[in-house]
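Enquirer: Listed below are the structures to be examined.
Quick note: the coordinates plus some simple rules give every number you see, no bench work behind them. These figures come from a predicted structure and were not determined experimentally. Cβ atoms are built from the backbone, for glycine too; each structure is taken alone.
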Structure P
Amino acid sequence: MIDKRGDVWTYPSGRIRLKGKALEDLRLKRFWRDNETCRKCGERVYFTARFDGDPQAYDMAHIVSRGAGGSDVIGNVETWCHRCHMRFHNTGK
């Protein structure tokens, strides 16, 4: 049975899924911890995209993907620029 408490869902496996304010709080916390810098390429990232397709827009990337059972926790996400995140999803690198 999934324990659904507001914006935090805990699965029997221990996996945590966030939504709403809880997810936004995680995004902001990771952004600040990574000093507004992409952990893949070292470029500065912007929390809000400056224009459509902004390569330096902030993406919160999961280390272990949600699909592979990864949780929405600070230790399983990091700051990537949009360019690196899309490159990873398109090529696996």
Structure Q
Amino acid sequence: MIKKTTILKEATELHKYCDVCGVEIRIGLACSVVKCGYCKKDLCEKCIGHEEPSWGDYRGQIWCNQCWIIGDEYRPIIEQHISEVERLYEEWQKKCNV
């Protein structure tokens, strides 16, 4: 004999919210997961301050508005140092190719 019984199971749903503005973020593909690269806050599209371009399935480096604004002080200095490092590598390479 086969007897059919109904069993109720408790189900849970996960909801993700932007740590900046509180808007619910749709959980989906890996490319929809957005965290600030520095402060690690979960971000909605509106609260992204800057996103580096990327190729492929995953998003590039992302900063929230606050971290991107803080970086205004540092990015020009970093760019100067990057240029200096590149110049030093070129000089080194020229000396090796003599």
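Enquirer: Match the computed value 1.00 of Rg/Rh (Cα atoms, Kirkwood Rh) to one of the structures P, Q, and report its label.
Expert: Among P, Q, the structure yielding 1.00 for Rg/Rh (Cα atoms, Kirkwood Rh) is P.
Enquirer: Right, another one. Can you tell which of P, Q yields 5.4 when distance in nm of label points 7 Å out along Cα→Cβ at positions 6 and 70 is derived from it?
Expert: The read-out was computed on structure Q.
Enquirer: Something else: Out of P, Q, which structure matches 17 when relative contact order in percent (Cα under 8 Å, 6 or more apart) is calculated?
Expert: Traced to structure Q.
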